[in-house]
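Below you'll find the structures, each written out as structure tokens.
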Structure P
Amino acid sequence: MRRNRRGGGFTLVELMIVVALIGVLTAVAIPNFMAYQARSRRSEAFANLSAIGRVQKTFLATKGEFFDSNLPWPDYTDPAYGGLGAHKMTWDAASEAAWAGLGWRPEGAVWYSYQSNMCCADGMCFTASAYGDVDDDGFPSAVMYVEPKHDSDGNVITECSSGMPAPLNFGTPIGPGGKIFSQVAVQRSTDEF
């Protein structure tokens, strides 16, 4: 005897297999998507720190020293921002005033808080840092541009850290070839993505 199937539906086992496959794909895709979002937010810091580095060199040529913003701006400790995280902060009047001496400003609200730290007594070195927590994991990270002081032979004699108290006092970023100077780099010791 032949058994005829009524309708063209799926069996429960087939549906369970499809649901399991969707679950596996989701478990793999969501973390990758979150890391992708964080990296795209970090691109803001790369663009802004590159601009700060260029403007700083112009400032040095006209003023004879680098610019120091003293603190990071916008002030991420302001309760209105709720700390560093995966949210944008307004570039407010205080931020504008702090960076007016250098003549730099970002376009609109920012994911990161920006600081320029001049640590050499003669003003011939600086570190520009962008502090943020764009992956919203509770651990701040830094993107940095370190411009060290060199001796007459081109050897580094002084370099600035980020200039902040812990947990934001980051040293010079290190790459495969050693310390990374005069270009934007991620402080990998604190970065997970």
Structure Q
Amino acid sequence: MSRTIAFFDFDGTITTKDTLLEFIKFSKGRFRFYAGFALNSPWLIALKLKMISNQAAKERMLSWFFRNTPLENFEATCDRFATSILPGLIRPKAMQEIAMLKEKGVPVVVVSASPENWIRPWTGPNSIDLIATKLEINNTKLTGRIQGRNCHGTEKVDRINQSFELSTYSTIYAYGDSSGDKPMLRLATNSFFKPFR
């Protein structure tokens, strides 16, 4: 019996913008957002020059904006963001593709480098599975670090293989929009790069 599964990147593929940046703006305000990025610009330049990893740069920004934030408060902000901001960032063509796949009974999985905290309130009601970056928590507060590895690049493939036995699927769809998605696209039988632009 043939089986099919579909994996979607989130930021830039399903959405029109990077949701981490939009979440920081939403939770901290534009002034603190731009001030924080200006003060941390050396880290961002180092990332562009490939002097530091994507994970190191992300942890720097997460620590700057959210270290010691109580998890309960953070989750409440994530829920508000998912309800009030995320719907306006979703690409209609992406939702049409997801709806078409689900009508055919194809399991849909979002695989994202962004933290699961503000994506899950969106994927859950839409009956979409989620694999995403996990944030480290200590004594009910965010540390600003990532638990394990950032779900980016080859980590996307590793996390998919941990959750699914791909050899049991005859057709694997994958959708992405950046270099960080290319390892995931390569594991698919049918891959789509920037398909909803």
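In terms of relative contact order in percent (Cα under 8 Å, 6 or more apart), which of structures P, Q is highest? All intermediate terms of the calculation are to be shown ahead of the outcome.
Details: P: 18; Q: 30.
Biggest value here belongs to Q.
Can you tell which of P, Q yields -11000 when helix-only ellipticity at 222 nm (-39500 (n - 2.57) for each DSSP H run of 4 or more, over all residues; to 500) is derived from it? Checking each candidate, the match is P. A value of 1.5 for distance in nm of label points 7 Å out along Cα→Cβ at positions 47 and 135, calculated from one of P, Q, originates in structure Q. Set P, Q, criterion distance in nm of label points 7 Å out along Cα→Cβ at positions 95 and 167: the highest-scoring structure is Q. Sorting P, Q by FRET efficiency 1/(1 + (r/R0)^6) of positions 23 and 151 (r between Cβ atoms, R0 = 30 Å, to 0.05) from high to low puts Q first, with the largest value.
A short reminder: the numbers here are calculations on the coordinates, not readings from a lab. Quick caveat, the model's predicted, so the values are computed rather than measured. Cβ atoms are built from the backbone, for glycine too; each structure is taken alone.
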